[in-house]
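Below you'll find a set of structures to go through.
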Structure P
Amino acid sequence: MVQFTSNDNSEEQSFGLSPNESQILDAYSNAVIGASNRVSQAVVQIRVRKPAGANPKPRTRGGRPNGGSGSGFIISSDGYIVTNSHVVHGADRIQIVLQDGREFTAKLIGEDPATDIAVVQINGDNLSIARFGDSDALQVGQLAVAIGNPFGFQYTVTAGVVSALGRTLRSTSGRLIDNVIQTDAALNPGNSGGPLVNSQGEVIGVNTAVILKAQGLCFAVGSNLAKYVVGKLILNGKVRRGYIGISGQGVRLNPQLVRGHKLSVRTGILVQTIEAKGPAAKAKLKEGDLIIGYDGENVPSIDTLHSLLSEDTIGETGILKLLRQNKVIELPVTPGELH
């Protein structure tokens, strides 16, 4: 048993802490307190009103508006606030509550369902600001502090560690979010959009998802991806992405075809439908074609093709490599802009 000695040199005590010793915090507590203090005033509560039918699973019946809440954090003195797309999507009213009790009506600047990031803006003075850190510099096991408003309980702090890096998470748009941070800092409904910070109080992630039936499986969009998306949303109101206008599924390729054509992929995309007058239709793509490459890159899955169709590909002709009737052919295609 650990023993503590009082200041007056009296006999040793085997329980409790002396008045002075009770004020001494260990390094872990100091780190959590310091991190939360640095960012606390920048964390906001977001209350939204959504028309009936705006959510896939409305919270109310009878045609009444749906209500909801989430979290966010201020990133600039001119009132830009980062949150999750799913928190504000479809809202006809967005209310922001600051830690000092002030309330504002916010306007939506832009949202990106593909990464679950959104930006709203308020018009206020003397705003505290949270600063982004470098998510690429994270290490598994380092301290992670989540701040938000779970179940409407304003300003709740939980702490844990970075459990894993480089995870992928499926967004509501169907695209994969890359380089997601996994943490065991407890998250609950209402934490969505709040910051995940390091010991310096820098935002290393935007809390976005939790597996409700699991313990300690929580996820955040990395700060470097969030910064990129936020910049595009503030500048353009959206993130531009290319598309070619197909639907398909991943399939295994015939091993004989792989060997015969000396292919470097074992899977590809079976084209099932083609959008009329879309880029793929104009390129003469056919149902039943197997896409295996794009512009010199292997395409083993739909997710890989999504990642390759970036903003830079819009209006720029690229080369689709595919198998058609057991033959390898190449087709030029000019991606359009995804709306």
Structure Q
Amino acid sequence: MITIAVDAMGGDHAPKSEVEGALRAVRSLNVRVLLVGREQIVREELEQHGKWEHLPIEIVHASEVITMEDSAAKAMRTKKDSSIRVAARLVRDGQAAGVVSAGNTGAVMATAKTTQGMIRGVERPALATAFPTLKGSPTIVVDVGANVDASPEMLAQFAFMGNIYSRAIFDIHRPRVGLLSIGEEEHKGNALTHATTPLLKALPIHFIGNVEGRDLYTGIADVIVCDGFIGNVALKVSEGLVEVFKHILKESLSSTITRQVGAVLAKNGFMELKKRTDYSEYGGAPLIGVKGVCIICHGRSNPNAIKNAIRVAAEYASNRVNEKIEEGLAALSDRT
């Protein structure tokens, strides 16, 4: 049974979503959860759900909370007993395989890097998230916000780590790796993409060249690489577009469907669309490159998102993604 530490105080709806999500996880997955936060508050929330003492779930006390308004750097220096810091220490000390947090993204990333440490050979960690595609299987986009400025060497390493992640988690034998640009032709793009292309060609991966923004959803690539600034903009635009599209579609269906059979079919189709584009089904974004596992969730994560983030953390650990990245980087270093 894999143990995952959950930052119970981090999200917009903490600790309600974190506690309920953890309960769903331990009841449906083969995991043990450590809920990290102010013990009395977490215990009171747990008791709202009835008897829980027989479940593989425990409370680990942390006296401080890093809020969304806190400066990540300042909070790191001053709040040494914060829930995310204590959770990361549990991973560092081997008491948990990974940490899940919907808290302050900057603080979570900084804490994971400094407390859990970095995989040997990794220059910078990167956030990887899954985008739904027309082909059904997701596209992994790396990076979506950890590094707003990136060098060509960093993008090459993101591609290499994303390739390993795709193989390990999604069981894709030879992931197709694309570089996000403004056109498919190699001469298009900016100085960063031009300098990155030869590095990607030299890697032992299936590099398919440039891909465009629309290819985030077509399924043409299994892994798409970009700097964190571009990736985060693409992610936020996508989330906003999905919400608007759902709202428009729901309104249109309500105003045009009159016959009962048609209404049922339309409703079923709408629910399938909602599920395929629901961020909570993907849980959260792994911070690839840190020791242990760190899954960063939306601040507004609901219980389903927390449960699935715990699932992703357990899968990441059980599939030995970090070990495979370290082995791959070592082999790559030997080649050069």
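Please treat every number below as a calculation from the coordinates, not as lab data. A quick note: this is a predicted structure, and the numbers were derived from the prediction, not measured. Cβ atoms are built from the backbone, for glycine too; each structure is taken alone.
Summary of values
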item: Comparison of P, Q by distance in nm of label points 7 Å out along Cα→Cβ at positions 80 and 144 - largest value held by; result: Q
item: Relative contact order in percent (Cα under 8 Å, 6 or more apart) - highest-scoring structure of P, Q; result: Q
item: Source structure (of P, Q) for helix-only ellipticity at 222 nm (-39500 (n - 2.57) for each DSSP H run of 4 or more, over all residues; to 500), computed value -15000; result: Q
item: Ranking P, Q by FRET efficiency 1/(1 + (r/R0)^6) of positions 32 and 296 (r between Cβ atoms, R0 = 25 Å, to 0.05), the structure that comes out highest; result: Q
item: Comparison of P, Q - label where distance in nm of label points 7 Å out along Cα→Cβ at positions 48 and 328 is highest; result: P
item: Computed 32, 28, 17 for semi-axes √(5λ) of the Cα gyration tensor in Å - originating structure among P, Q; result: Q
